[in-house]
Each structure stands twice: as structure tokens, then as C-alpha cells.
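Pasting the structures in now, so scroll down.
Just so you know, all these numbers are worked out from the coordinates, no wet-lab data involved. Given the structure is predicted, the values throughout are model-derived calculations rather than measurements. Cβ atoms are built from the backbone, for glycine too; each structure is taken alone.
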Structure 1
Amino acid sequence: MNWFIEVVKKYAVFSGRARRKEYWMFALFYALFAIVAAVIDGVVFGTQILSLVLALGLLLPSLGVTVRRLHDTNRSGWWILIGFIPLVGAIVMLVFLCLEGEAGSNKYGHNPKFAGSHA
């Protein structure tokens, strides 16, 4: 849960790097919250208002952690736009997000794996 909270705290940080664990733990908790919101929406409200609020509330943190994850693989954050290409874009983006980050420092900062946080 700390990984999720740390990403939300850095909701508008698009610089630096994010390791794989940070990205995928955020994605896991986001998915769990989205499932809970969808169930509550269906049972209580009969609409998708809670899911919409969740998606809008976590839009900037999601973009930020994705850009930082791309930076970890030494790619510009603009690569996030490849996701707009149907099917191929999603596959390429998934591959980029699963790749291991650069071992040392790159132009986006030091390797977060060895930065001493969340050891």
C-alpha cells in the first residue's frame, strides 16, 4: 500500500525515474480499487459515478508514474502517446513498462533501485 500512497503523493511529478515495482504495485492497487468502485457502483448507485471519480482522481498520478517508468528505461515520457495506436501501441507500451530499468544513472536521474527508498 505504501507504493500506491507514494505515487499519489507525487501526483504531478513527471521527472525522475520509477522502478518496475513502484509502477506495478500502483497498477495492482489501482485495479483493486477500480473493482471495488465498480461493485459499489453496480450495487448501490446503479451508475458508474464512483468509478469515474476514481479514474479522474488518479489520472495525474497514473500519468506521472508511467512517465517516470519510461524514464527508467531511458525513454522520453512522450512514448506514452504510443498507447493511442490500437493494439500495437498497447503491446509496445506493455513491453516498455516490463523492461528492466537502466542499471546506472541516465539523463533522467539515478537508478531508483539503488536510491535507498523502499528497500
Structure 2
Amino acid sequence: MTDEHPELAGYEPVDRPRRPGRQRAIRIAVLVALAGMVLPIVLSTFSVANSTARSSCATFAAAATGTARGEVSTDVPFELFAAGGPGWQCYVVTENGDHRHLANFGLFPAAPRYGVGTNT
């Protein structure tokens, strides 16, 4: 048993020149396939995070101003270079158009949980 791979005994590899056009086409096809698999996941995650951030911001704004949930105008942008780090920022929009920062929800916002850590 001196051979490491006896099943390859007598095999002589053939060195064929690789065609650069075919290799480039395969690379492009692989990149398109990967983008086709990853892009829907990214878009779905972004959509769910946006919806959750908007809902959480409306709830936080209603609690902060003491009004009903639909009566407060809010703005929820995604900011990469925010003071608290990248993520969804919750702003209350006042009647004169000023934005007052209310909360930073981070990259993956969560719905507010009532009664956790409070005396209510």
C-alpha cells in the first residue's frame, strides 16, 4: 500500500487550456444566482424592520406625548451615522415641522413590551 489513492492508478490528467470567456461567463452566472438568493432575504428583512420600527415609534410617541396612537406624527428613518449608532431612529414631528428625537431602535427593532422592568 504505497499508493495514497489506488483508484487513480494509471490516470494521467489532461491539461486543457481554459477559455477566459467561458470562465467569466460562469463567474457572472454564479454571482447572479447568489444575488438572486440573497436579495429577497435582505429586502424582506428590511421591510419587516421598517414596519416594526414605524409601529414601535408610533407607540412610543403616543406614550411620550400622552395622546392616542394615531394622533401623533412620527418619522422613522434608517441612519447609518446616528448619535446612538446605526439603526432606526424615532422622531416626533411637531406641528411646526420640527423633529424631536425620541428613541434609537437599533438595526433590528422590536415591538415594545409593556410592564417589563416597570411597576405597571
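Side notes on the structure shown:
- Label whose coordinates, when helix-only ellipticity at 222 nm (-39500 (n - 2.57) for each DSSP H run of 4 or more, over all residues; to 500) is calculated, return -14500 (choices 1, 2): 2
- FRET efficiency 1/(1 + (r/R0)^6) of positions 39 and 103 (r between Cβ atoms, R0 = 41 Å, to 0.05) - highest-scoring structure of 1, 2: 2
- Looking at Cα Rg over 2.2 N^0.38 Å for structures 1, 2, the greatest value goes to 2.
- Each of 1, 2 could give mean count of other Cβ atoms within 10 Å over residues 55-62, but the derived value 19.2 comes from 2.
- Structure with the greatest value (metric relative contact order in percent (Cα under 8 Å, 6 or more apart), set 1, 2): 1
- At a computed 6.9 (distance in nm of label points 7 Å out along Cα→Cβ at positions 23 and 71), which of 1, 2: 2
- Of the structures 1, 2, the one that 0.75 was derived from, the read-out being FRET efficiency 1/(1 + (r/R0)^6) of positions 7 and 31 (r between Cβ atoms, R0 = 41 Å, to 0.05): 2
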